[in-house]
1. For FRET efficiency 1/(1 + (r/R0)^6) of positions 64 and 232 (r between Cβ atoms, R0 = 30 Å, to 0.05), which of the structures I, II scores highest?
2. Output the label of whichever structure in I, II has the greatest value of relative contact order in percent (Cα under 8 Å, 6 or more apart).
3. To test your reading of the models, identify which of I, II gives -14000 for helix-only ellipticity at 222 nm (-39500 (n - 2.57) for each DSSP H run of 4 or more, over all residues; to 500) when calculated.
Structure I
Amino acid sequence: MAKKWTAEEVLDMARLFQPACVLAAAADLDVFSPLHKKPMTAQALASELGADLRATTILFDALVAMEFLTKQGNDYSVPEDVAKLLTEKSANSVLPMVRHLANCLRRWAALADVTQTGKPAERTPSTRGQAADQADFIGAMHNFSGPIAVEVVDKLQPLQFNHLLDIGGASGTWTIAFLSAVPKAKATLFDLPPVILMAEKRIAEAGLSDRVSLVPGDFYADNLPVGADLAWLGAICHQNSREQNRALFTKIHKALNDDGVVVIRDVVMDPSHTSPKGGALFAVNMLVNTQEGSTYTFDEYSHDLSESGFGQVKLVHQDEFMNSLIRAVKVQK
């Protein structure tokens with residue numbers, strides 16, 4: 001039965017940007033880290049941040065109202081549960097993801113213009129700068145993938161491979177999960193040069209430097225490293241058009257050993273492209289953020305993999321959002 005909307009529900013939804021913008025600003029300015037060290041007045045932190053006092057006070061009072069900060073007299077502080085999630089050095093911090101979503105929020109605000117022009121929103125750096133935004137994006141991918149990587153890889157059991165090629169492998173979250181599942185295997189992580197530096201640190205912290213080769217490159221422009229029998233394409237396809245995906249699948253086919261396997265992790269839509277809801281909204285995220293990205297159905301993936309030289313295409317796991325898994329085997333063209 002179709003939902004019957006009320007005026008109040010429509011307006012409540014239209015106002016949802018307000019708390020999101022308050023949290024986004026606080027994350028971009030990193031107000032939680034210094035406030036966790038010691039309570040501070042708005043004037044003291046505004047001076048430290050180089051910010052306007054009136055604006056800082058209004059922002060902080062809104063954060064108190066939202067229960068992200070507490071206030072005693074003129075002093076603001078951060079509750080411990082918030083500090084664990086939103087301070088720079090916390091092991092459980094989701095600050096990179098919040099900052100990445102803040103960047104997305106600025107582009108989503110241009111959705112009407114994007115719909116008219118068909119071109120993504122202008123990509124302007126946050127107050128923290130372009131390099132910090134890239135680092136936050138990579139950190140956000142780890143925030144999202146880290147807690148579920150082992151569970152998702154387990155969906156592929158029985159899992160057997162000698163050499164993994166992790167394409168667009170970011171800071172190594174999935175490489176680590178695969179090598180933990182198959183202790184005798186090795187891996188090659190392929191990503192852009194600045195990202196490789198981030199991966200080097202995380203791979204070393206995991207004690208896997210001797211099992212992982214880190215190769216810088218751009219999968220749009222460069223050939224992929226050869227010699228793997230398993231290629232992992234995790235949350236990459238949605239940023240591409242189907243034509244771009246076919247070109248990438250062809251590169252993977254060329255790089256894989258005979259009878260090698262590719263596994264795609266991504267949103268898989270129903271034939272109408274309207275379900276799951278998260279996938280339909282993520283297609284909008286690709287609309288405002290990329291030139292040609294979207295979300296795709298299993299039949300679309302199957303067709304494009306087959307056109308690129310793969311067979312035995314199978315939907316191994318269906319997920320409500322990003323963790324659906326498609327497996328295909330390299331066949332000779």
Structure II
Amino acid sequence: MTAVQIYRDWRALPERARGASVALGNFDGVHLGHAGVVRAAQTARPDLVPAVLTFEPHPRELFRPNDPPFRLTLSEERAEALANLGVRLIYELRFDRNFSELSAEAFVHEVLHRGIGARHLVCGPDFAFGHRRSGDVRYLAARAEALGMGLTVVPPVSDEQGPISASRIRRLLQSGEPERAAALLGRPWAIRGTVAKGDALGRKLGFPTANIALGRHLEPARGVYAVSVTMPDKSKRLGVANIGRRPTIKEGLESLLEVYLFDFCGDLYGAELSVALHAFLRPEEKFPSLDALARQIAADARQARAVLDRLGPSFA
């Protein structure tokens with residue numbers, strides 16, 4: 001993986017962080033369409049450092065704060081995915097109320113030209129920017145030319161179902177189709193989070209779990225998944241996970257990710273894990289007793305092992 005530098009302010013950047021070929025967008029999910037934009041930034045000007053300019057939080061989180069969480073990738077997961085594509089600079093600009101009120105002209109002149117000193121820009125045809133999304137690709141092309149910045153507009157990457165987009169991937173995950181989502185992402189979808197203390201019921205049932213809040217991540221279909229887990233030391237473990245509200249125990253108000261790691265013994269409290277979903281095994285359901293739940297977890301674990309064994313090294 002290429003080392004990546006992240007800057008969160010466009011002002012007073014060091015010279016080494018200026019003069020790049022810059023892909024523009026939100027890059028939620030870093031899917032195959034986003035990968036096409038990043039590749040275009042690399043191929044349009046191979047003599048320049050490949051960079052991405054994106055926003056945190058996602059603008060939708062600012063303007064629609066009461067919407068259910070929808071993010072495919074949060075900051076760290078997104079940065080890692082971009083680094084894997086060869087990006088070396090990320091301008092992750094804070095998207096707050098003041099930034100949202102920048103005019104389209106100010107965004108191009110102050111941020112892109114004077115701030116980060118972009119020498120080449122790359123975006124999709126629907127990229128919009130500035131206060132109330134007043135700037136479009138036609139405006140960007142005219143202003144970029146006037147300021148001496150190159151511009152490449154990349155057509156959408158499509159398959160037989162149409163353009164690849166974050167919204168399509170969200171729908172697939174919410175329908176319990178992580179394999180199809182992975183095909184559009186170019187990798188399995190993962191939830192990254194910190195392991196929190198639970199009620200230790202899984203341990204009592206013989207299946208100790210690492211519990212992770214979904215937080216700002218999209219909630220996929222509730223149920224049981226075959227998963228792989230990237231550990232803090234970057235090693236991989238296989239397991240089975242439940243995403244849901246635990247109706248057999250005491251149904252909560254928010255869904256929780258609970259992961260049982262195969263052949264693992266250790267304390268993971270406080271550790272950051274990345275849990276990749278490979279296959280949806282069954283919907284969440286309520287069982288008549290804890291014994292019935294334990295038997296089902298054992299069956300789920302056997303099924304998950306079989307599924308992951310069929311996938312072989314492709315889950316890594």
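1. Working: I: 0.10; II: 0.35.
Once FRET efficiency 1/(1 + (r/R0)^6) of positions 64 and 232 (r between Cβ atoms, R0 = 30 Å, to 0.05) is worked out for each structure, II has the highest.
2. Numbers: I: 12; II: 17.
Between I, II, the highest calculated value is found for II.
3. On the way: I: -14000; II: -8000.
Among I, II, the structure yielding -14000 for helix-only ellipticity at 222 nm (-39500 (n - 2.57) for each DSSP H run of 4 or more, over all residues; to 500) is I.
Every read-out reported here was derived from the displayed coordinates using simple, explicitly stated rules and does not represent laboratory data. Note that the coordinates shown come from a computational prediction; the quantities given were computed from them, not determined experimentally. Cβ atoms are built from the backbone, for glycine too; each structure is taken alone.
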